[in-house]
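As structure tokens, here come the structures.
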Structure 1
Amino acid sequence: MKTMILYYSWSGTTAQAANLMQKVTDGDLVELKVANGTFSDNINETSDLAKKQRELDDLPTLMNKIPDLKGYDLILIGGPVWSGLVSTPVRSLLEQISEFKGTVIPFYTSVGSDQNYEDDFKKFGGKLKIEKGLRMTSYSSEKEEASKLKNWFNSYKE
């Protein structure tokens, strides 16, 4: 199963999860970038800005080109949870890949309120075929996360 991993990381936590995901799945890995200075280093300021972006439907522009996704069976999309919802850079991505015909699975990093994340992801995923996602934390050791990830990915492939 040819796999692409696309992710946005604000603090580095999702990047760690994405790199671990790449090791387990052997998928191609692309980090989504926004312009420097788009978001503050302060989570509260970033959360406030993201809320305004959502309200105005003024999502950040992704600075890198999304690779051609033809030939991929599966896209794993990673991002942080912001105020219980999908981060605005990931929402930008979902708009760009709306014609993808394979399966999409979110993975997300959160320290708390993520109960609405997957519903929000599906809402903005439109017609994409979206499967149940995977919450990853920074509280587990890499070995524990890798084991959890292998079990999850193997059960998905079956």
Structure 2
Amino acid sequence: MNTPTGKLDNCQGGTIRRVGIAQALLKHPEIMIVDEPTAGLDPQERIRFRKLLRQVGQDSIVIISTHIVEDIEAICDHAAILHQGTLKTVGPIDEIRHKASGNVWELKIPHHEFYRVSEQWNVISHQREQEHYRLHILSETKPEGAEPITPTLEDSYLYLMEKQKHA
């Protein structure tokens, strides 16, 4: 990294991104725009980079373009959701999450029922556990045996995209 020419030839992606942020901060910007800031980083580096961007956001406006919705949830207080160049919603993260309230359900099912249930319902995430699958389902009607859950930002994004599809 400390070469006479100042090149970062042997640095990993996270280090190069941090150097890029440091270069930008030298000019004390009011606004900083970052594109896909954590793409390709390992989990530890993603966490460090999220913290760095959150810290930068205390003194500057940080605009992040990313497909990794959980990064937005970890870094930002406000978000805008764009789809195919159209603004779908903008506001505080909690308000955007609330848009999907009452439409995201958790259902625990035996392993052997996974494919049947996933064909019947819009399963937006699943987690395999020892005895069962824990499914998150996006639906305006309650699946039998399901419980409502607090939507994540990603759940709300998927809800807004689904609503648009049927509009």
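No value in this document is a laboratory result; all are computed from the given coordinates. Owing to the predicted nature of the structure, the values given are computational and were not obtained by experimental measurement. Cβ atoms are built from the backbone, for glycine too; each structure is taken alone.
If mean projected area of the Cα convex hull in nm² is calculated from each of 1, 2, which structure is the one that comes out at 8.7?
Working: 1: 8.7; 2: 13.0.
This figure was derived from 1.
Still on this structure: From 1, 2, which structure was distance in nm of label points 7 Å out along Cα→Cβ at positions 47 and 111 = 1.0 calculated on?
Derived from the structure labelled 1.
Assuming 17 is relative contact order in percent (Cα under 8 Å, 6 or more apart) as calculated from a single structure, say which of 1, 2 it is. Write out the running numbers ahead of the final one.
Details: 1: 24; 2: 17.
Derived from 2, not from the others.
Which structure, out of 1, 2, was mean count of other Cβ atoms within 10 Å over residues 15-22 calculated from, if the result is 20.0?
Details: 1: 20.0; 2: 14.5.
Going label by label, the one that fits is 1.
Just checking, which of 1, 2 has the largest value of distance in nm of label points 7 Å out along Cα→Cβ at positions 31 and 63?
Numbers: 1: 1.1; 2: 0.4.
With respect to distance in nm of label points 7 Å out along Cα→Cβ at positions 31 and 63, the highest-scoring structure among 1, 2 is 1.
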